[in-house]
Structure formats: structure tokens, C-alpha cells
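S.K.: Pasting the structures here.
Any read-out appearing in this document is the output of simple, stated calculations on the displayed coordinates, not a laboratory observation. Since this is a predicted model, take the numbers as computed values, not measurements. Cβ atoms are built from the backbone, for glycine too; each structure is taken alone.
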Structure I
Amino acid sequence: MAASLVGRAKGGTGKYGFASAAIVCQNSGVPETRIVHASDEDMKPAVREACGLLRAGEIVALPTETVYGLAADAFQPEAVAKVFAAKERPAFDPLIVHIGSRRDLARVALVPEDISETVNQLATEFWPGPLTMILPKHPDVPDLVTSGLPTVAVRQSAHPVFRAINKELGNPIAAPSANRFGRISPTSASAVIKELDGRIPMVVDGGACSEGLESTILSIEPRDGKKPIFRLHRAGPITKEQLQKFGKVEKVKERAGELPHAPGQLPSHYAPVTPLRIVEDPRDFRPEEGKRYGLLCYRGGDDDAYVRRHEWDAVEALSPGSGKLAEAAIRLFFAMRQLDEAGLDEIIAEPVSETGLGVAIMDRLRRASVRP
């Protein structure tokens, strides 16, 4: 079976091989969401409590190096359904499965022989870390996790708290971002509370996320006698330049109306409630009288052409003064959330150079600018 297979599985009770109705709009009815703090030095109490909830079929928000994830035991379909319900996530949008160790890959995926060497190379180079591979799924993975697809998205998180919980639980963890569907991804425990307070029982606070952008997602297409082709479904912290050592990278072309083959692929995603618009040239911005505007700029500063263009009601710089893409990636969702909470009529975003991490940043900005 080729790893690039993306057709929907047949069978089950719903259109995509599972009961897809009634899990999107339910509310868990949790009276209040608790925050449990964890640190590298003292995480055992948080790990025990989180694992107790996960084993009992509950959902918990956990820190990863990318963004905070809303976790469920991947082998408990009823728990996974709670993830979809709390997020109001449509059942056709698959989840990423996180494994505790390389040995666990065989529990969730059936790696074809023709790409096994490539999978091992990528895992050795980038795991634990922000790379997700789409592989043929193991029959033990519930169809709800993969939205009926015959493939599963898999990664191994590098965050010490998430890794400790993954190891202690003993099962893979299904965990999309811990926010309401389509909204700005959370990079702190406080951002999770703003999104999901009262919808989930607990958040494990492991501090701010170190990467700030969701993982890179790819599928692998083998080629006889040549390096494989990596189909890039989502740009992320692992860049095209890093992947080219192992294969040829080609971006997946999305088609209007087509159901997603990987998480985070819908045109409108990562979006603030406040409308966001990308303006390629500051001279093209013409404000409407009476509207409150905020600026999401790259470097900022008094001499910045975007900053000088208008008397902004709020300004957030992604990499203040220095213009470093790594810093911009870490600050992106935080800055978007700050502007979204500033009572603005519109957010104007400055584009960044589409090299390295800039590709992932612009992917998120474009999806944030599309109104559903």
C-alpha cells in the first residue's frame, strides 16, 4: 500500500466510515477548567493527574513545542469524540497522533517497505520534533481519529511534559491544537483558557511553546532509484531546505471543495474573530473613516513604512527591531491574539519573506485572512 494513498475508507455508520454527526456541537458541560502547573524539575504530579484523566476517557490540554494540544487517548473513540466536541471541529478534519517512542510507530502505522528507509531517516533526523508524517494507518487506530482516511498523521513531540505524559500513559495520544475550530492556535496555557474554559477539565501549564507554529506535515512518494518525493501538506518549523537533504519537496495543491487529507488544510484556519487582511505594499492601505485598525508588522519601529502609514489603534511586531523569522514564528499566534482582543474593526498584516520559516508564517496568515 503506497504511503501517498489518500482516499476515504469505506464502511461504518457515517459518510466517512464513522458516525460523524452530533460530535461537532456538543459541549462537555465542565463547570470550570483547572490549570495544573508543570516544570522540567517537578512534573510528576501533573503527569499522574493528566494520565488519570486520559485513562478515564477525558481530554486534557497539554503543552508541545509547537502549540498547546487538546489530548485524548487515541485508542478510545469516545474520548476522541470529546476532542471534536470541545473544539467544535468538523468530523472530516483528521487529527495528529503523537507517539511516545519510535517503537510505538508500529502500533499506529503500517510503514510500506518502499518508504521504510526514508521514514527511518526522517525520524532519526527530526524526531522528537515538529515533523508529522502521513502513513498508512494501523487497523487499531479508530476511524474517527483519521476522519475515515486510510492514512494516519504521526509525530513524536519534543516537549518534556508531553513526552512524560505520552510515556506514562502507554498509548498514543490524539491531539489537535487546543482552541476552538478555525481560531488562533494557543501557545500558552492562558490562551487555552480563553478558548476552552468550561469545555475541558484541565490544562497542564508547561510554559510558552518554543516553536510557535504547528508541525510540518508531509507524505512520502517513493521513486525507483531516486530520492523520494515529499508532498508538503502543511509548512511548519521543519523547512523545505531541511527536508531537501532526504527528498524532493513539492507543495500539495489544494482544490476548492475537496475534503482535507491532513490536519489544518481548510482555507479558513488559524483565524482571529477580527477580520485580518494582508497588505503587500503599505502604500496600498487606505483606511475607512471611523474604523479602528491594528497593525501586525514584521520589525516595527518608528521608521517602519507600515507603522508610519497610519495612526494605528494597536501595533504588534513579530520580531521587534531585529526581523528574525524564528522569533516571528514564535510570536505569530500571540501577536494575532493580542490584536484580536484589542477591539479593532480590522487587522492589517505585513507579509514576510517566503524563505525558510517565512513559508509557514505566510501560510498561517493567508488562512487567517480567509473569512468562512
Structure II
Amino acid sequence: MRICFFSGDVTRNGGTERVSVTIANELAKDPSFQVCFLSLVEQRKDPHYEISPSITRHALGRKWLSPGPAYLPLIPKLRRFLKEEKIDLIIDIDIVLDVLSVPASRGLKTKVISWEHSNCQFELTNGWYRRIILDHFTKKTDCVVTLTPGDAKAFQEHFHRKERILSIYNPAAVTKVPVSAERENWLITASRLVPEKGTEYLAIVAKEVLTSHPDWKWMICGEGPERESLEVFREQEGLQEQLVLLGYVPLVEEYLAKGKIFVLTSKAEGLPMCLLEARAMGVPCVSFDVPTGPADLIDEGRNGYLIPAFDCAMMARRLGELMEDEGLLSDMARRAGEGLEPFELSEVSGQWKKLCKDLLE
């Protein structure tokens, strides 16, 4: 069986690319599959994430194209690739790519999987272009794979069908580092500093919890356009020593190994891997309960807290409770690493193998 993972650019450093490479590498270990990557364009010579030597890489073009009319000439190129490489199954790792795969595979034996890395609500509200693709191309794919059961239900309701829509979690990808026996009084956030990650809410909560807990720091792992506003905020509030902007951190686990609480203030999520990685490192999590993702990873009151979306006052109170109660914090930390079996790579890759074989056999 010849399987192609279709990407915008598999050489990029991103969560979608990391997960796709991880799953592709696992499928390539199965002698039933011959796996390749196809990108619209590869902007780096070497991919950021290590791809198995048995997996070949291809690109449709040399210049990056923004979604839209510029995609049209790529359809015959993709169709030619599918025929020449005898691709049995193409997996679009962004639904935007469905606009190419669906027409390119028409009349061929090639099956198409649309792999949703965000959520249905995001696709419906994040611009007319994604909405058109969702309604006219994604619904025609052979299968839609979502990150959570809740999102699978949302797609079923939107498409008015139940078949060929299922959820497969992303696997935990944690680099094991020694966990400090004596952890620091650190809150941890690992996120791109962009508006959709709720940086304005982070600032509101930080002002409350850091001013009332001067012996704590909030370590921010990540970079982005919102950094400047956070720098101005901490200067105005006199939090330069407590709100620490670390920038890009190659190994977030080194901070998770020393921190005590992970905080997520996102406005929307698919399946937030940062929460999964924090739990795997024994760190309780506090997150806004946005529609998909956090509720799949946080067991309320057991390994963390789910806060009504964007209730900053409630989040500050819950954080304060944990910061001031070492016994409660210790109990949650002990339970954080429990129940992660559904996210283990062997379990997730097994579901992908079964799906591919079911579609092709």
C-alpha cells in the first residue's frame, strides 16, 4: 500500500509537521506500507523533524503559494504525481489541501483522508475560504480524522452524516529529562505569542496572581508578535522579575521538569499537546474550557482545573488555591501522569494503521 502524507511544507518547525512525521515514521515500520511525503514546497533543505530514511520526499513547486486561485495549476501536477507514484491513499494534514486532493484524485483509485488539526468551529469561522473548502471538498473526502471525539461529533452534525468521521488523538511526544525533586515556584506557559492564544487574558491573570504571590514566577516559553505587548505590560506593572519571557525554547520539557503548574489561556484549541506534555512531566494543568481539547486532557479537580472560558478572575482564584496549598498541588502532580495510555504512540499509530488498511482493503 502506497501512502502519501500531503503537507504545505513538511520541513517546517510546527506541531502539525511534528505529529505527521511521527505517525509517518511509525507507519513506515510496517512492511505493508510504502510511505512518502509530498509538500506544496520545501523551504528548507533538511526537515526540522527527523524523517525515516525509508520515506521519500517530494514537492509540487519551488515557490510558496498562498491559498486561493494560485492553487489551480497544482491540481494537474498533483494528479500526475498520484498516478505516477501509484498512490493508494493521500492524507491531507490541513483541510486547505482538500481543495487539491479531491479534484486531483477524481476517477482514480486513490483514497483521501482529511486530517483536522484544529476543530470544526475554527474551520467554520476562520474566513470564507476555509468554510468553502469544508463544505465543498472536505465533505467529499473518504474519511475525516479529528483530534477529539467532541470534534468528530461536531463534524458529523455539520455534514449530516456519521460514517467516515472518526477521532484519533495525537500521540504524546515528550523528551524525557530528569525531573527535579525540588521544583521551583514556577507557572509555565508554552505557546506562540499570538492573539488566538489569549495573551491578553494571560496578562490579566498574571497581574492578579503574581502581585499576590511575589515568590512565584511565570515562565513563558514561546515567541510571536504579542511579545512586545507583554513586555510593555510587565514594565507598567513592575513584573519584570516575575513574568519571564524566554522566547523560543527548543526543549520545553526542561522547564516542565522544574515547574509546578501549567497554564493555558487560549481562545481556541484542537488538542493542545502542551497540556499532554505537561501532564506527562507530572505538572497539573489549569486551562480555559474552550470547546475542544482541554476537557479531553484535564480531569477537573483531579489533575488540574477547567475554567469557564475567559473567566480570568476564576482562573486567578484557582491558581491561587494551588499555589498556596502544597498538599493539593502534590496530589494533583502525582495524578497528572495517570491515564495517558490513549495518547501513547503505539496506541495512536495502531489506530492509524487500522484506518489505512480498512480504507484500502
Structure III
Amino acid sequence: MGMIGGGPGAFIGEVHRMAARLDGKIELVCGAFSSDPKKSIKFGKELFLNPSRVYDSYEQMINEEAKLGEGERMDFVSIVTPNHLHFEPSKLALNKGFHVVCDKPVTFTLAEAKQLKKISSRKKLIFAVTHNYTGYPMIKEAKSIVASNKLGRIRRAIVEYPQGWLSKRLEQTGQKQASWRTDPNKSGLAGCMGDIGTHAENLLEYLTGLKIKKLCADLNTFVKGRSLDDDGAVLLELENGAKAILMATQIAVGEENNLRIRVYGEKGSVDWSQENNNSLILRMEGRPKQILRTGTGELHKSTMLATRLPAGHPEGFIEAFANIYQNVALTIDSLNQNKKPKQTHLDFPTIDDGIRGMQFIQKVVASNLSKSKWTKF
């Protein structure tokens, strides 16, 4: 693996590195960690990388790695820069024949995401997007329950993602994460909805297996002087006629990362929360509430593949990220051996999910500004 971004002061870069190396299938071999070459070189030393493979820029890294022989050059690149710096490195890497893992939202605009889809399809290369919440074992269990029709026809879903870290104008203090996430020149059309709303949207479609057909959005900016939304709610209609509510906010004082999803069918429901991620609540009509736990009982094979530890040993955020990287690594390994990847290994978000996320951002902003409100997806 090579990495672009994720240098000094970056939160998500180290998360990606820990996740990638967790299962021993991926080695970080090169990087361009900062737009400042001196910082990139210094950071590469801290990671004990070969100095000759710590590059001044992403262009230099991709071009130089492409000159190396198979087995020596990187197999894929992980892009962990702010949103506005996703497209060009992704495009260059694909054109040079490298698979890509990219943080979300996948690009700055929908048009850019569609262009990456064309290139990756033409080149027959993997393009994974790190919507990491789909990697939690009990999310996979919930998905398998819904897919088996155990709940019956889905009628209603509620997905919520409250955070409180931007309840004050933190960006004025120079805090790096707040600064770029609230800047429309770096974040894009949306703030909160682009940052965590897309995670909620992706989780909803992944778990239910249903696409959004239309939506009605209300976005808010509660902190004075902020340029982008820091709160919002969206009414949704899914492709089978089911209704959903999506709420994302970063001004909910006291909240940490309380992502939660509830899905209600004709016969029963599932309920999962990230802050208690090893449990899944299953409610079936006429039966006592069940609490399914990671590592116990007869769980779906996809749940077991995503579980590393015995029951009662907590797994969480890093492991969910790692499940994406593990499946990407196993898929690339199959392709390198000219083998067809196993279906279970293809269980990771792709450029198609990235495009859905960019469409979600665009449609939510359009709905918020529209007088008619309801907007086709």
C-alpha cells in the first residue's frame, strides 16, 4: 500500500494505517504524506519507511512507483486527504494502473465521481470507498436478517448520527479537522451532511438493500458565521415504497459518535448503535426481545468473517475499518493470481457507493433550497 495524505496532525490517516496492518495482509511501503515535502520526508522516517520511497508529492509517488517491477511497487494507494484533494490523485493512480482506496465523500463533485467510475471500469481496477460503518460485524448480521426476509417487507427506517464537536465555532481556533470540514472550498457543497450524513445514507442503503428514490431535506447552520450546514434532517422514500428518516448533526452538545439505525418490517425489526456496536437488538412480533452478540450463537457467515475476537472481547471502529481493507487485500490478491474473487471478499463499498454519496449531497442541498422540497434522487 502507498498512502497520500495522513501526515502530521491528521486524525484519519493513522486510523487507515492501523486498520490496514491489523490482519497482516497489507504493508505500507511508500507515501506522500504532506503537501510540504520536508514534512512528508520527516513523517516517513517516523514510520520507518525506506527514504527512497517517501515522496515530495503524490504525482512523484505514483509516477515513480509505476516504474518499479511487479512485486516491488505498491499494489494500491490509500487516499486520506481532505475532500477537494481526492479526485486528481485517484485519477492519476487509476490511469497508471493502481487500485484505489479513498476516504469519503469520494470527490468534491458528482461529475468527478462519475469520471472515476468510467476510468476504474475501463481499467478493470478496484475502487473502494471507506464507508467503514458497513464493516461492523453486527451490521452485517442485520443486513443478512433483512436480506433473508425474516422481517418481512421493510416499511420504515430511522438512521441518526449525532455529534457535538462542532457546537461551537471550533474552526476559528485553528483546529485542523474543523478548519477544512467547514470550508466550502475544501469540503464541498455540504458540511455536516457531506461529512457524516453520507455515512448515514450509505449505512441505510447497505443494510436495507434499498435505494433512495426521493427525498425532502432541511439543512441548518446554527453556529453563527459558519459557511456550511452543521445540522440537518431528511425525509426519504425508498425504492419499495418504504419511508425513512435520516438525521445528522454536529451541534448536539454532549454527543460523541452515536450513529444508530433502526429498520422496521412487517414481522419484526432490528436496532443497532455504534456506541454499543457488539450488540444487535432483534424484535419479532409476538416474541421477547432478543439481543444478538458478536461471537455468540449461530450468526451469518459474513458476520463471523468480520469478527476477530471471542465473545465478550470488544471490537470496534478500527476493526470495522480493517474489514474493508482486509476484503480489498483479498480481492487484489485474487486478481493478481488471475482468480475470480470470492463474493464474501467483494463486500466493501465501491465507487458506486461513492457516487450515491455524492448524489445524496447534491440532492439534499437542492431540496433544502427548493420551494417544492421533494426531490427525485
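S.K.: With distance in nm of label points 7 Å out along Cα→Cβ at positions 124 and 188 as the yardstick, tell me which of I, II, III scores highest.
M.R.: I
S.K.: When distance in nm of label points 7 Å out along Cα→Cβ at positions 36 and 52 is calculated for each of the structures I, II, III, which structure yields the highest value?
M.R.: Between I, II, III, the highest calculated value is found for III.
S.K.: Further question: Of the structures labelled I, II, III, one was used to calculate Rg and Dmax of the Cα atoms in Å, for residues 148-203 alone, giving 18.5, 52. Name it.
M.R.: The read-out was computed on structure II.
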